[in-house]
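Asks: Take a look at the structures listed below.
Derivation of every value follows stated rules applied to the coordinates shown; laboratory data play no part. What you see is a predicted model; the values in this text were computed from it and never measured. Cβ atoms are built from the backbone, for glycine too; each structure is taken alone.
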Structure 1
Amino acid sequence: MNTALLIILILYILTQLADFALEFLNLRYLKKHGNEIPEEFAGVVSPETMRKSTAYTFAKSKFSMINRIYTQLITLVFIFAGILNWYNNLLFGYQERMNWPFVIWGLIFVMLLSYAKTILNTPFNYYQTFGLERRFGFNTMTTRLWFNDLVKGVLVSTVIISILLLGAFWLIDNLRDIWWLPVWGFFFVFTFFIIYISPYVLEPLFNKFTPIDDRELAKDIIEMLKQAGIKVKGVYKMDASRRTRHSNAYFSGLGRVKRIVIFDTLLEKLSHDELMAVLAHEAGHCRKGHVIKNLILFEILTAIGAFIAYEVLEHTWLTQVFGLSQDTFFAKMVLFSFVASIVIWAMPLIFNTISRHFERQADDFAVKVLGTGKSLAAALVKLSADNLSNIHPQKLYARFHYSHPPEVERIRRLNAAEADK
């Protein structure tokens, strides 16, 4: 093993060990504080709920670590034990005999790996749904529905990924000297296209969307959004209860097709004022332009990544370091993704910091629109209890893994804003 390859392997192992260390820190902290009920949760969260929440967090963490070890071993064997080299040589041989065009060769190369990944992960996905989630009372799916979702998910992803790959590989094959820029532009346009059509083409493939039954609630929501300067196509209920007892609400689509979607489970759990507060928070994301800002940040980083990929993939460095027998673009693309995952390991610190800032802005917007933070605080307490959320995350762990501020922090901030009025 050459020096560069050894360094890459060591760095990969260190990043994975760091992930495990964060998990252990969080679990140790939870073991110490998991039974403590914050003052803000008193009367809503019982000691039994706290014990169940702690058990749920431990179970999810244990499952996550086993799944991660499994994924890491597969990755290490695939990259370092010669399987990628064998796979690359196999398809290279077929390409020479059958004279596949560049785009078809690339499509076959990537899609076969994608299907293999899906097959390897399916047992874990099945256990997560019918073992972990069912054990704690969240799963409501039948095996048939789960299988239908799996098949539809594979078919939809095949279509979307195939369009992306065919377009990208065609541009790479025809614009060798500057392919990174048109490929980035193609991805940019396609991303907005998918977001635009998603509410009416993709989402209905998996869930049923109907106007909410409570007309007064729908009227109040539309009026609240109007006061906030937001126009939506409609307010819809999603049949989330067919799959889970978890709850959520979100804006979907862009421009004229933008609409608000509420899980039917959320409608069952929250009062009128609490639901209005949650939707006011979501409206805050929309009004503050958080979706667009995230897309802009994502596209900037994608452009930088595309340029770096161009500089790396047009040379033989990866082929030499990893000892590939054939210098193919597609094998180097896989290796580039692997190395990039090591380089960007700590980037969640940045993204989650930005996300938590956006969440605080959305909370402030809800308080401004409704004139109070009490309803949102009450909703957060109730949803934390219903979802068995970990309300005692270890601080460093939360910085890496939480896109939202911890619930206790959010609720105390809302209560402080109420006291300052």
Structure 2
Amino acid sequence: MTPSDPTQLPQHLTRRRFVRNSGLVAGAATFSAPHIVGAQGNESPLKLGLVGCGGRGSGAANQALIADKNVTLSAVADVFQKDADAAIETLKKRHGNQVTTPQRHIGLDAYKKVIENCDVIILATPPGFRPKMLREAVEAGKHVFCEKPVAVDAPGVRSVIESAKLAAEKKLTLISGFCWRYQDAHRALFDKVHSGMIGEITNMFSTYYSSPVKPMPSANRRPAGTSDVAWQIQNWYNFSWLSGDSLVEQAIHSVDKIAWATRDIDPISAVATGGRQIPAEGGNIYDHFHVAYEYPNNLRCHIGSRQQTGCYGETHDYITGTKGSATIARGQCLVRGDENWRAGSELNNDMYQAEHDALFESIRKGEAKNDGKLMAHSTMLGIMGRMAAYTGQKITWDEALNSEQVLAPDSLGWDDQFAAGEVPLPGQTQFS
């Protein structure tokens, strides 16, 4: 029986581990999940495991169960019993006999049991934990749906790159939560951009202006005796070691569209501004950013993001080329130039569902699909922008990718005290 109080568990979680030698890779590659054999087609029943039972995790599990009726929810993991219980109750109402008696595992290390006992793993915890969990799932021979972003710092991204390579070697499917890549209208627009319909891209501006996602509660709402780690995980969005900051966690979708437009090539450098205007006791993330990415051939791509109430809001993308322009705005995908184009309603698919349809289609066909390169690249692009804003310096791609800065210790326990750091100050915060 699993305790309902996560504070009673020996919860120490190492967030990263790299493949240290070829023997480890070879040893890991010999392990396969109960129903999964290389790249062969597979019609066997599959056990689904959910790690992270919040709204996004529960939604992803719902879409997975819709995608394949020969899948059952076998186990869930979360640090909070109430969230695990709520996810199972909701999913059971929707899917009946696909959700019978899932195991509930509670605690920071509960994900291990899910990976051990399931065939397909959904990773939907705060991003700071994803590199470690992804590595263990891939080493165990499991197919994975990994939410975005996939890391919060460069060492985490490098770990994800290695995990994606290992998944490819083992012919495992790895699908990312960069959901716009699975939206048909967006796919059609970027196909037209890449085919030269607007000529050579000269600049791009993306916006993600919204209200705060998870406002930080005041310090007097922290229950007596609650450790730093427990409090920070309860309010994970407000701490960079858990969320990566607002640019990397939410506005990363717009960053990803910049990466998509530029064919996922590496930028040269980035300069940025940002800061926090609205006070938040204890949190250390920014509530606004503006990043300018420099690419080869004098191409500049910008993203502006804001999480403030009472302000103008939009999440648009404006691409300018030598022969025309492309715009994603108010749910419409448009191209203007020598030939005009607008995405029709037939391209308005459910991108969240499409991700999971692709996941299970690839498993059933034995044709492993791997989003590892794009999900690591777009995450690193966001982290690079955050680094430039935090420090006030021009940061090159190589500097960002090779950074050794780790936002939190490799191992933290639920009862640990941990100072997450103050809000960074450009010109004073140092790049590392």
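Asks: Among 1, 2, considering only Rg/Rh (Cα atoms, Kirkwood Rh), which has the greatest calculated value?
Replies: 1
Asks: Here's a follow-up. For structures 1, 2, which has the highest computed value of mean count of other Cβ atoms within 10 Å over residues 50-57?
Replies: Greatest value across 1, 2: structure 2.
Asks: Comparing 1, 2, where is Kirkwood radius over Cα pairs in Å, for residues 146-201 alone highest?
Replies: 2
Asks: Next up: Tell me which structure, out of 1, 2, gives -23500 once helix-only ellipticity at 222 nm (-39500 (n - 2.57) for each DSSP H run of 4 or more, over all residues; to 500) is calculated.
Replies: The value was obtained from structure 1.
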